[in-house]
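**Q** See the structures that follow.
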Structure P
Amino acid sequence: MLRSMKELHGFTIGATDGDIGTVTDGYFDDLSFTVRYVVVDTGGWLAARKVLLSPIAFRAMDWEHKRITAALTKAQVEKSPNIDTDKPVSRQHETAYYGYYGYPPYWAGDYLWGAYPYPYLGAGPALSAAELARERRWEWAAKERADPHLRSAHAVTGYYIQATDGDIGHVEDFLVDDHAWAIRYMLVDTTNWWAGKKVLVAPAWIQRVDWGASKVLVTVTRAQIQTSPEYNPAREVDRAYETQLHDHYGVPRYWRE
């Protein structure tokens, strides 16, 4: 199911021996647009320190009561590497983080999360070799850059979206697959161009991101955006709507039939 990143804000993170804090942000990698960590404000417990938690640690998501149960202790979180959440997180920081928790790095495998297409660390049934063969490969080695970074979802919210022939709006939110933690769409508010219309644009349609200018350049036209299926936040984004959306733009679907 697709979930709003803004909806995650305020979720309580519970460790095996007590609550850790509340979610204030999410970090996604700027290659695959997958949420790699949530930022947790520990409040007075750790002197207002903020920590990063990977979805690998999550064991239960209670969307109704806004709570995530993590397979960690408070002591583990307290001793985790310090990371300045006010700055982009580099691969060097991630290497230290993954080494501390003993997680297999997601950038050292053939799938979105390394050896698997979703965050997995021995919790629940793993995919068989036949099932893995049917999953899409990410092929990190072919996509890796010199120093990829993680980006704050909160900071990127508000970025302008530019079509091939002009601006169309700004990023209002992100819709995330709650199984793979991949960002499937950016929610774009086009109010300044077409009153009140909200549309979805997939990261796969991004030509490039100008991080300095806070602008996302996409490979679709303004006319395509204007006539695209409108997004209704009151309705679940189901496969029928996604099919209609991809067919409208004439782009490949990210899922396998």
Structure Q
Amino acid sequence: MDSDERARRGSSFGAVAAAYAEHRPDYPADAVRWCVAPTGREMAGLRVLDLGAGTGKLTALLTALGADVTAVEPDEAMLAELRGQVPSARAMKGQAEAIPLPDGSVDAVLCGQSMHWFDMSRALPEMARVLVQGGALGAMWNCDDDRVGWVAGLRDAAEGAASPTLSGRRGEAAAFGLGQSGPELFAPAERGEFRNPQPHTPDSLLATLSTHSQVLVMAPAERERVLGRVRAYLASRPETSAGEFELPMITAALRSVRR
């Protein structure tokens, strides 16, 4: 995406904040623990920044795991939903490119489904600034597992507007500049993958797709056409036509260390 398209799509989520909170998948705890493992510390009491926190999907898990969480989110509607979903969380408005926290104030920065929205040339120095030396930077994305045939077909039916695929995220792993931003910032990234299957019905999957930015910015008629194609595809497949099914998903993760 160019910067204009990133801004247009990135600002589309607030209008569906409640649906986003209801339908988007959570993150597996083992992926979170893997991301923060370079700190050498347990989750309990770990100072974690949830950056680009959205409606608090990751914030809620971090809180449940005992971390001392600060959630930062730029969109007012998403932030309001986060505060309603996780009232105990410390939450504030802010951007990855100008994080409203002091230098060296967190042990880990985690980005759930958000790093691809950042201007990394500005965000990486900011994430390095708020991290302690040796702190962990982790990013996670929930991806459709397109190694499964019908899941690969789902993306085709949605004309690319379904969840990002595992193969696509694997191809992007080097695109975020970790380990390429100078020796004073971050070590080269490591990549991990974690199973995260999601229960669905055709209606719930369509509701999830309706929270994706590519769908949100479509003209109404185009949106209905694409969602209609997906509904027809699900009805045509033996894996999904019976009503309830499991969508194979993988949480793809990157982690690095603040030098």
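**Q** For which of P, Q does helix-only ellipticity at 222 nm (-39500 (n - 2.57) for each DSSP H run of 4 or more, over all residues; to 500), calculated from the coordinates, equal -4500?
**A** P
**Q** Also, I was wondering about something else. One of P, Q was used to calculate distance in nm of label points 7 Å out along Cα→Cβ at positions 65 and 169, giving 1.5; which?
**A** Answer for the origin of the read-out: Q.
**Q** Of the structures P, Q, report the one carrying the highest value of mean count of other Cβ atoms within 10 Å over residues 105-112.
**A** Q
**Q** On FRET efficiency 1/(1 + (r/R0)^6) of positions 89 and 177 (r between Cβ atoms, R0 = 25 Å, to 0.05), which of the structures labelled P, Q is highest?
**A** Checked P, Q; max of FRET efficiency 1/(1 + (r/R0)^6) of positions 89 and 177 (r between Cβ atoms, R0 = 25 Å, to 0.05) sits with P.
**Q** Upon calculation of relative contact order in percent (Cα under 8 Å, 6 or more apart) from the atomic coordinates, which of the structures P, Q produces 17?
**A** P
**Q** Another question about this same structure. Where is volume of the Cα convex hull per residue in Å³ largest, in which of P, Q?
**A** P
**Q** Quick one: distance in nm of label points 7 Å out along Cα→Cβ at positions 81 and 249 came out at 3.4 when computed from one of P, Q, so which one is it?
**A** P
Read-outs throughout are calculated quantities, based only on the coordinates presented, and are distinct from any laboratory measurement. All values reported here derive from a predicted model rather than from experimental measurement. Cβ atoms are built from the backbone, for glycine too; each structure is taken alone.
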